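A.B. asks: Presented below are the structures under discussion, each in the form of structure tokens.
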Structure 1
Amino acid sequence: MSFPLNFYLKVAGLCFLVGAGMEAFMIRTGFYDKVTEIEAQRLEETREDREAFKKMLREEIERQAREKNVSIKLPNDE
């Protein structure tokens with residue numbers, strides 16, 4: 001069963017309109033602002049874990065370099 005091109009264009013246009021309506025709704029209700037806030041909170045909560053991991057990794061790299069008598073230059077923490 002084959003549908004004419006006109007049918008597919010109507011379906012594509014309808015899908016576009018539904019998607020645009022959903023985006024408009026999310027913008028008006030502040031959805032993206034809330035998502036940005038939640039993401040910022042999540043990053044702040046995991047900051048300590050990331051810093052501890054970086055410190056442990058740096059110490060391990062330095063230890064392995066000393067064992068192999070290799071001189072390395074690691075970037076400074078910012």
Structure 2
Amino acid sequence: MKTDCYGYFRKFKNNLIKKIVATQNEKLLSALVTIFEASKSEEKISFNSAQLEMLNRSEEEIKYGRLYSEEDIEKLDSKWMN
């Protein structure tokens with residue numbers, strides 16, 4: 001069974017946006033602004049060439065839908081271990 005990570009996150013983000021638009025809670029909105037501003041200043045991460053290659057391969061796997069659920073992985077592990 002393949003999982004649709006992008007679909008899940010798209011729905012999650014859309015629901016979050018709807019809640020932000022609908023709220024009248026100024027403290028909540030202020031806190032969200034603070035969180036977003038803090039995330040901009042996070043330390044940048046550097047990757048070596050092997051790590052970049054792994055990330056590129058992972059992105060390709062995702063792009064072509066070659067994803068497996070945790071349940072599928074557990075079944076594969078069980079077959080491999082026995």
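We did not get these values from a lab; they are worked out from the coordinates using the rules stated. What you see is a predicted model, and the numbers here were worked out from it, not measured in a lab.
A.B. asks: Given a computed value of 1.62 for Cα Rg over 2.2 N^0.38 Å, which structure among 1, 2 does it belong to?
C.D. replies: 2
A.B. asks: Starting from the value -26500: which structure in 1, 2 was helix-only ellipticity at 222 nm (-39500 (n - 2.57) for each DSSP H run of 4 or more, over all residues; to 500) calculated from? Provide the component values of the computation, followed by the final result.
C.D. replies: On the way: 1: -26500; 2: -24000.
The read-out comes from structure 1.
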